[in-house]
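Okay, got some structures for you below.
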Structure P
Amino acid sequence: MTDITNTNLEAALLDQKVAGAFEMPYAFVAVINKDGWQLGVAVANECGYHPIDGKTFADELAAREWADGLNRHIGLTADDAMCVVISTMCGRA
């Protein structure tokens, strides 16, 4: 998927909401909760992630497509996003 914010207003608004709430570097991630799949924000060197409420997905693939598209929009490669996520795994062996 290319930059999802070019074709989806909901994604563009979500991007702006997150940009105003978190300092870079951060990455969008697909996460599962009791209600299904949703997006989260992983902030570099902070333990865990911040769930984004209000948008759920039918399956992991759909959530990952959004996360990947949003990450591309903010200039992250898949490797960059993975590095951010790994940095959030505080205390895990």
Structure Q
Amino acid sequence: MDDSIKSQAEIILEDIGMNLTTFIISSLKALIRERKIPFEMVTTQYLNDHIILEKLSEAEREADDPNTQRLTHDEVFSNIRKKHGYEV
């Protein structure tokens, strides 16, 4: 096992109150009991698609909300320029 991965995992597990051996045994028992990997494994593309759909849903809710502040094109880009120090 890669030492970096092991040490990072041990830090997280310590916060949970579990050691690496207990985690591995628990994971293997769950694999046997459930007959599947006991955690979700997804591709980066799946995650990106999920995030995009989540952001689109959020944007639709904001667009439907009458209290959402509406900015003009010029206001949006003026705010961006100010934020990044490009305002003249």
Taking volume of the Cα convex hull per residue in Å³ for each of P, Q, which is largest?
Q
Rank structures P, Q by distance in nm of label points 7 Å out along Cα→Cβ at positions 4 and 28 and report only the one at the top, that is, the highest.
Q
Given a value of 1.6 for distance in nm of label points 7 Å out along Cα→Cβ at positions 36 and 52, point me to the structure among P, Q it was derived from.
P
Suppose helix-only ellipticity at 222 nm (-39500 (n - 2.57) for each DSSP H run of 4 or more, over all residues; to 500) works out to -12500; of P, Q, which structure was it derived from?
P
Comparing mean count of other Cβ atoms within 10 Å over residues 44-51 across P, Q, which is largest?
P
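Every number here is computed from the coordinates shown, using simple stated rules; none is lab data. Fair warning: this is a prediction, and the values are worked out from it, not measured in the lab. Cβ atoms are built from the backbone, for glycine too; each structure is taken alone.
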